[in-house]
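So, here come the structures, one by one.
Nothing in this text is a laboratory measurement; each read-out follows from the coordinates by a stated rule. Owing to the predicted nature of the structure, the values given are computational and were not obtained by experimental measurement. Cβ atoms are built from the backbone, for glycine too; each structure is taken alone.
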Structure I
Amino acid sequence: MGDILRVLQMNGYIGKFEFIDDGRSGKFDVQLLGRINRCGAIRPRYSCSVDKLEMWEERYLPSKELGIIILSTPHGVISHKESRERKTGGRLLAFVY
């Protein structure tokens, strides 16, 4: 969960976040900035290569430069933009815009 929050923070969708250990399972305290219009999990977790990213962008994002798709890759949890830069594919986790 912390990796996904880090990606959202790097892309400006949330502010600070902190894990609070309450003695049970714990919880996250997240500062929302009001920039998230819609978000959701992508199920099933489709495999995606770099050359197929554009197809998934068209399916889940409203326009070309608006929003991010979050992927789980061998380099960790990253956005689709970073995935293109690193030229690596992965499994689709979520979308945010």
Structure II
Amino acid sequence: MFKTPPGKVIEIPNAVDPDRFAEEVDSRATRAKWKIIDGEKLIAAVGRLTAQKGFDDLIRAYANIKRSVPASRLLVWDGYMRGELESIADRRM
């Protein structure tokens, strides 16, 4: 499609290697780092912040979850759509 010579292309499979994340996690330290209070439910979303990934849909859906589960928090990493996603969150919450 892009007419790139095969010798200049490296394929990186779209997957996660679970062995990279097999270590024990100190949940208390992690919750403290992100200021998650005891009893608060955490939804963490990891991915490239692009329109194709649907983070805008996730934030809109989370507004409904937050009404049902007030003691909850959505954690989304940083990326180039951050400003737009924060605007959606501000309007929905």
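Given -0.83 as the derived value for log10 I(q)/I(0) by the Debye sum over Cα atoms at q = 0.18 Å⁻¹, which of the supplied structures I, II does it correspond to? The correct label is I.
Work out the source of 1.3 here, i.e. which of I, II gives that when distance in nm of label points 7 Å out along Cα→Cβ at positions 26 and 42 is computed. Corresponding structure: II.
Say we calculate distance in nm of label points 7 Å out along Cα→Cβ at positions 18 and 50 for every structure; which of I, II gives the highest result? Show your work: numbers first, answer last.
On the way: I: 4.0; II: 2.6.
Largest one: structure I.
Have a look at I, II and say which one yields 5.9 for mean count of other Cβ atoms within 10 Å over residues 2-9, as calculated. Structure II accounts for this read-out.
Thinking of I, II, which structure, once helix-only ellipticity at 222 nm (-39500 (n - 2.57) for each DSSP H run of 4 or more, over all residues; to 500) is computed, gives back -10500? Don't skip to the end; give the middle numbers.
On the way: I: -6500; II: -10500.
The read-out comes from structure II.
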